[in-house]
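Next up: some structures, all given as structure tokens.
Since every read-out is calculated from the coordinates, none of them should be taken as a lab result. Owing to the predicted nature of the structure, the values given are computational and were not obtained by experimental measurement. Cβ atoms are built from the backbone, for glycine too; each structure is taken alone.
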Structure P
Amino acid sequence: MDSRSDPQSHRGFTLLELITVMAIAGILASVAVPSYRYIAQTNRIAAEINGLLGDLQFARSEAIKEGQTVTVCQSTDGATCTVGTSWNKGWIVFQDPNSSQSVGTGENILRVQTGFTGTDTFAANNTISAISFNREGFAVANGTGLTGGNALLTLHSLPLNPDATRCLSLNSIGMTTVQTAKNSGGTCT
């Protein structure tokens, strides 16, 4: 029997089958890639905001436990406080018994967070560069109380995606909450 006439001996794909499979794979990839980017961006934003949220909660609990002021401040070098509103450059948590909101002699640094590696921005309202918690757990920002308002730190992705924007709100009693943007401009209330 001739092997060319036996239908079982020919194995492989036809050109039409190959083109069909490639078209289906292309459609699936065009749907999956944007979804993956959104998931990666949302996870990155969540990790960044949860980093500061966790350190603020840690500072508050340490202040209550130790019975002395603990401060969280912006820091670009991991050893001293810097002035400004760009928290994406990093921050430190330290014992601050004299409530100076700057690292002094004998004041232990408890945690260090390095700056973000990406282009995300993390800015505070009212030029807040330091937040302290007293021994009762009450919050003070830049040496003044938060009476009548909250400290609000807004985390934006670049390019701006309002769906990924998160805001960390802190009130005078030390309660922190994370909010999502309320409008297409990427701002929280």
Structure Q
Amino acid sequence: MQTPEPGINVGGALVPIPGHLATFHSSDAGGLRLAIPFIAEGLRASQPSFLVAAGGTLQRYQDALALQEGVDLAAAIDSGQFTVVQFHGTADQAIALWEQLFAHALSSGATAIRVVGDMESERAMFTSEDEMLRYEEAFEVFFKRYPGVVLCQYDVRAFGGSSILRALKAHPDLYAMRLGTFLN
């Protein structure tokens, strides 16, 4: 049995496991700055990596990952090491899906799980922005049982101030970190 990881590097900051962080960006390139190295490092370390994204945003992530040295994205997808996650419905249904995905990853010997959620994509997977934020609040409690780090990526061009405030409240792990690292 492998020893659990003490933390995962995100943008030069060691994030303790479990970690559930929000990142905030105002450009497409800013949205990739932390997420691509985070996922690529996980794939190179054979850690299960999950990406919640759809449409053109998903394509942007996949194109950037395909350019990373030492990353064979097609092989990672085929082996199940890299999974694109999409769901539709309620916060409870989304949490139930994560429960299944994480249980499978851990039963396969994973010692660390990596997740990137593009929140603009995720918002479209729920019935409302309020339901998406309810999911974020539930995910914060749920994920504390798992060895890994989650980056919830917020494009500030797509969310209002009250949603950003609620997102900050749903990610208290961010408070102990250098906040500037997660602003792009």
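Out of P, Q, choose the structure whose coordinates give helix-only ellipticity at 222 nm (-39500 (n - 2.57) for each DSSP H run of 4 or more, over all residues; to 500) equal to -13000 when calculated. Walk me through the numbers before you get to the answer.
Details: P: -10500; Q: -13000.
Source structure: Q.
Compute Kirkwood radius over Cα pairs in Å for each of P, Q and report the one that scores greatest. Before the final figure, lay out each step's value.
On the way: P: 19.2; Q: 16.3.
Once Kirkwood radius over Cα pairs in Å is tallied for P, Q, the winner is P.
Determine which structure produced the value 13.0 for Kirkwood radius over Cα pairs in Å, for residues 112-167 alone, calculated from the coordinates; the candidates are P, Q. Going label by label, the one that fits is P.
Tell me which of P, Q gives 29, 24, 15 when you compute Cα extents along the principal axes in Å, for residues 48-103 alone.
Values: P: 29, 24, 15; Q: 37, 26, 13.
Answer by label: P.
Could you figure out which one of P, Q the value 1.4 for distance in nm of label points 7 Å out along Cα→Cβ at positions 72 and 120 was computed from? Working through the options, I get structure P. Have a look at P, Q and say which one yields 17 for relative contact order in percent (Cα under 8 Å, 6 or more apart), as calculated. The structure behind it is P.
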